[in-house]
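Given below, in the form of structure tokens, are the structures.
Read-outs throughout are calculated quantities, based only on the coordinates presented, and are distinct from any laboratory measurement. Computed from a predicted structure; not experimentally measured. Cβ atoms are built from the backbone, for glycine too; each structure is taken alone.
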Structure I
Amino acid sequence: MPGISGTDKALMFAQFGVMRFGASRFGYTSAYCFISINGTQRREKVQFDTLTITDSLDEIPNTCQFTVLGFTPTVGMEVIITLGSTHNAERIFAGHILQVQQTQQWVNGQVFYHVSCIDYTWLLGRQKVIKKYTSESATDIATDLIQSFATGFTARNVVTGLATVDEITFTNEDLPTALTRLAKRIGAYWRADYFKDVHFGLSETAVDPVDLTTSHVSVSDVAYDTDLSQVTTRVLVEGGGVNALAEVAAGETIFPVEDLAWYSTGTVVSGPQRITYTGTMGATSSGAIVGPGVTPSDAPTTTGVIGTGIETGAHSYAYTWVTGAGETLSSPLESFTAGPVAAPSSPVGLLATLGAGGSPGMTIGATYTYCFVWGGEDTTDPTHQTSPSAQSTVVPLDRGDGISGNIQVTIFDAITIQPAEAERLVIYRTLANGSTFYRLQSYSTPIAPNFFDTTADASISGNPTLPAADFTIAQAALSGIAIGPSGTTSRNVYRTVAGGSQLKLQQSIANNTATTGVTDSTADAALTTNVPTSDTSALTQPSGQVNPGETSIVVSGTAFASSTGGWAVIGNGQQVIRYTSFSGGSLTGIPASGNGAIVAAVTYGSTITAAPSLTGIPASGDGAILYTILKGDPVNILITVNDTTAQAALATQIGGGDDGIQEEYIQDQRLSATECALRANAILLLRGAEENRLRYRCRDPRTRTGLTITFSFAGTMNISGAFKIQTVTISAFSATGTQFPTYTVDASSTKFTFESLLGMIRSRGQAA
């Protein structure tokens, strides 16, 4: 017999060990249907006109229905259906009988068994999953889930190299639900095939069916729908969150919550309210102790010293007591200014008079010029003096009355207030009609006295002349450093840099006896450790309490607090109070009653910490808290994503000034803000435009859900494009195998699943 050629029909299906070359064709499969029930071929018992298989997209279980006669099926029996051979590697259904219904024909007494089957996916849900995974790849997680909870299934088709999942927890969930949740986290899909192998990956790998055109021999009953109802142009996703930490009144601008892990900026949902916020505060666990603490109560004393070392500018000093356990908070501040001591700002007032007795000491009719300077500890050294004040002149005159006596100059004006850094006032004068200044007199008083000058020129001609520049205070002598209570072993002195506010360690006094420190000449850059923000000294605090209704609360330190106000937690959450600022060692502005008030006595020694809070909430209008929020109310993040292009397109389609906004709201309180945004974008990609649905029938055995069919009926129905097959119903099986069954197909222009789009978006984000 000659072999087949061209388009000749093969005489037998291609099966190694059975096939004969010249009689078989590769890729050719017979339409003969085989049905194995519980391991035995039962095709002769099946009513083929009742056989229907429904293939659903992705992880939804596939089903099968048929009727048998002359054989009694029972629930749980395994059913395997193939075409062409019992050994065909492409099963068109495999699963188990889930339901059996018996009916009897009263005419002849025959009993028919109507069988409903479900594919192997059903078996995956028999065990509950209780497991947590941290920083593992989805490949490893899926493989472990299948191996641990899916008896009889393999994981050979779990794709390697899938994305890492930071954390995912399953609590009493069936395995299909767990796999679906895992798939959604990375934008993947999964299914259990007809050989009990679980596929888990980012895309389907099967071969697409033959493209359909008007010339296709089996295509029929084509229907095409255009649907606008599923269009979505704005998606709001409510994600995770925690609960309100305290009752919060309408108009509040700071919102305390249990922790801040879910929040950064944006919008939260609490009941019917959508609340906007711009930031957070109180993320750390730092805090203080209620009560004044054991802290030095007196500031140190500083005295300026001429020299070099400390940068010019304003500085502050403080000190602490140090014990074997730690260190107290710092004392009150002492201010100190380093830099040049400014010259006097006004001249001295002069008056020439005639004194009593003696010969004249000054020349009558001559001009004398005076000025003065501020001096340091050594008024004979010009480097310890300021530059001079403005000059004043006077001319001594003879009264003409014949009375003999000394001509005298009276310095009568009060001189400007002496600066603290100066120790003395020094007066300078010229000789008669001269221009060179000589030191005349030095005073330690801060205000110049009425000084009568009768000094002859010869008496001062040998004294130093005026200084050229101001002297500089750049060191500080430290005193008044109080001795600490019992247990104090040393004291630490702290100083700020010029113009700064952060105290940094300048020196340690290694005893608890001396009240003075080493004169400070430390440069700003050499200052080291910051001053403590909490009391770790373990020194005994005085007893006391803060009573209910008080509007301030004394604390051992305010480093944890905000100068613009916030919420604070006392103890282990017994009270949550609201304050508006802090002053000295107290939180202030606490309401006397109502939300945030002190409602029970707080004993000294109780802990007080910053309450995690959302900040920047408007006091009124959009995004404000409009109704009271109760303690324990959920506070969940809300992410809103708009597709403005789709909105414009929908507005054009509808017309009449429509804004084109079509919203969808999703709630999944396991999602972070990032995951919420990813899901919203995937939905917008999936539903941002009208959906086109295609329905048809054919006899292509490669037809299955998840694959793409290219359709071109341009010359008749004017339909063309690529469509993803959503569902397939297989029916009209041939009992004699003369033709393939009918595949009734429902396909959509939506070519991607939500999960695949989510995966693509996440991949782009990771690549960026």
Structure II
Amino acid sequence: MVRKSVAVVALVCAFGAFACSRDPQKLKRQYFESGERLFEKKNYAEAIIQYRNAVSQDGAYGEARLKLGAAYEASHDLRNALREYVRAADLMPTDINAQLGAARMLLSAGQYPEARARAVAALAGDPKNPTALVLMADALAGMKDLDGAISEMEEAIDQGPQSTLVYTNLGYLQYAKGNRAAAVSALNRAIEIDPKSAAAHESLANLHWASGELADAERELKIAMGINPKSMGVNRALAAFYVMGGRPNDAEPYLKTYAQLADAVGPKLLLADFYLSNRRLKEAVGVLEQLAKEERGYAPATMRLAILDFQDKSRRPAAYKTLEDVLERVPRNELALQTKARFLINDRRYKEALTIANAIVEANPQSVSGHYIRGAALEATGAIDDSISAFLKVLELAPGTVPAQVELASLHLTRGDGKAAADFLAPVLKARRDWGYPHFLLGQALFLTGNLAGAELELLGVAKANPSSAEINVALGRVFAAKRDLTRARQYFAKALQAQPSSIAAFNGLVTADLIERKYDAARHLIDARLASSPDDRALLFLAGTTFMQIGDNDRAEATFKKLLGLEPGSLDAYLRLASIYMQQGRLDDAIHNYEVVAKGPSKSVSAMTMIGMILELQNKRDEARKHYERALAIDPRAPVAANNLASVYAETGQNLDQALQLAQTAKAALPNRAEVSDTLGWIYYQKGMASHAVTSLREASQQNPENPVIHYHLGLAYVKAGNIQEGRKSLQAALKLNPAFQGAENARTTLASIKG
């Protein structure tokens, strides 16, 4: 009842009722004194309310703002604490405590120049104030002025020579500058002043640890523990020391004590993660289930439990349900959304994952993890350009993020851009020279740039640590094949197949080696043997058809590609190979007749009608080709090759551009990495006057197939229409350089002449 009465009185006073004094000065003092009493009792939440009431009566009440900042700080609300300390310091420029409070909070926020300015203001009132000198030194250290920081710290020592904190800080600064001996001396002096200072012993332990003097570090940490066994910092440090030293049994008791002492979620999650990393699931689940009962621990603990469920395929529905429960209780919880997106990517539900990732970055554009997950989802859907942009955003927000740099290197390798991949790998290898995967990527990057010696060196180094990796052995096989050392190439391809018998890349390497040496019978034998065991393997069928073409067996090549199209009607490469065979043999009319028989059959084959359309286009019978594509799409509206080709026909004639755009987008969704499809989409955007969209799609097409002059021509026209004359000129010149007589070359020259200069 007392609380209710106080609340009513406060409410009445807030509205200026006659029962309360009308004097704001008196009211503010009453509120302030009430806040002081509550603060003294450590009732910070209620104290904050009273201090805010005081400030509402007088916004320039600096003393109340100073105590409001202290109350926020005690409540761990550091952002509001920083704001109020700074306001108090602004209102009371000569108050040393206000300036010191502001300096301290600004330091914790990493705002070093501002912290330095507040320390200067405090020193103006007390030039020998040791605390102000220490804060000044810390600010200068943050600004990388180590010499200035050391000078300020030494001045602080002169003013307060018995302070262990000052000597400890001086030790850190000397170590940061590289003067280890001076650092050790300062820390030993701190211990001499106060042998019972656990913090000083812990600091000396950290210095020994950083220097690789592990026995000395352990000794000092044990001394600190003996002095203060309830120190969270020392327990945390010993736990970390033993975990990083590969001594989990020694780490556990300290980690448990740290979790028990800390009135926070993080240490308890750390203990659970420790159990998880050591495969002690029962203990981990026990910690997490207990933590999930607390309001503040519910979301992070429950999400970890969901991850455990997800690792068991039979419990994945339960994992998704758990995340939905979290999101229902804590809507828009970013970590829960990120976890769900990762689940979806793992389950190959890429579009759903992308939808969630887009929502995360829309709600929080500064979310590093959100942009990273978005990049992963985009990569999985084949949107390479957008994926690269997402990972670049990660680096913009968090420079030096190694996983993003590695992803960018891998994406540029997918594009065939070895130089760009190597550029992204350089800082990774500088920071993590012992990590094998970036060396593997670098080996592939060097291979693409033609540096076979460098590629060999990198890949052999990785293979030494991973001799059974099929992927690494395939990469080495390709290097030696490029060097025409086919004996060693075969050895590595064979090792890859031994490690992974299903590897088409390794098998392709062996077949290619035979083709290089014109051992056609051997190549045929390899293909036949593998087809006998895997007759419906689509990648194998494509390799087989291509091999038969290379050895001149067009009949078997045709039959193989037809079988592939029966299994995969969307294989654009299979259509193109068949068309090439028919053109070489002059059999276009016969081919049309044969496919018409199939198309009129009960199955009404989409691939047959699409193939007829492509052959008719080769014969310049565009209108008839259009009808066959339309027939194919009437059976399967999402048939990607027919959709792309019909969209291209519409685009070339400038007709039905809205429908053409829909068709091109359908094709792009199914075949995101095909230059032909990106070109069609970009050209339609160009025809519709959407120049910026056209540039985006056509630039992607030019990266997917940099040797196609028509794509460069289209891109050049799009650049010009978008107003980027310089890039337009470059693209048009690139098209003419690739083929001075390509279809459209004359218009390219005319356009170049019109934008000259």
If we compute mean count of other Cβ atoms within 10 Å over residues 274-281 for structures I, II, which one ends up with the highest value?
I
Assuming 47.5, 171 is Rg and Dmax of the Cα atoms in Å as calculated from a single structure, say which of I, II it is.
I
Among I, II, structure where distance in nm of label points 7 Å out along Cα→Cβ at positions 466 and 746 as derived comes to 10.5:
I
Calculated from one of I, II, relative contact order in percent (Cα under 8 Å, 6 or more apart) reads 3, and the structure in question is II
Parent structure of the calculated result -2500, given that helix-only ellipticity at 222 nm (-39500 (n - 2.57) for each DSSP H run of 4 or more, over all residues; to 500) is the read-out and I, II the choices:
I
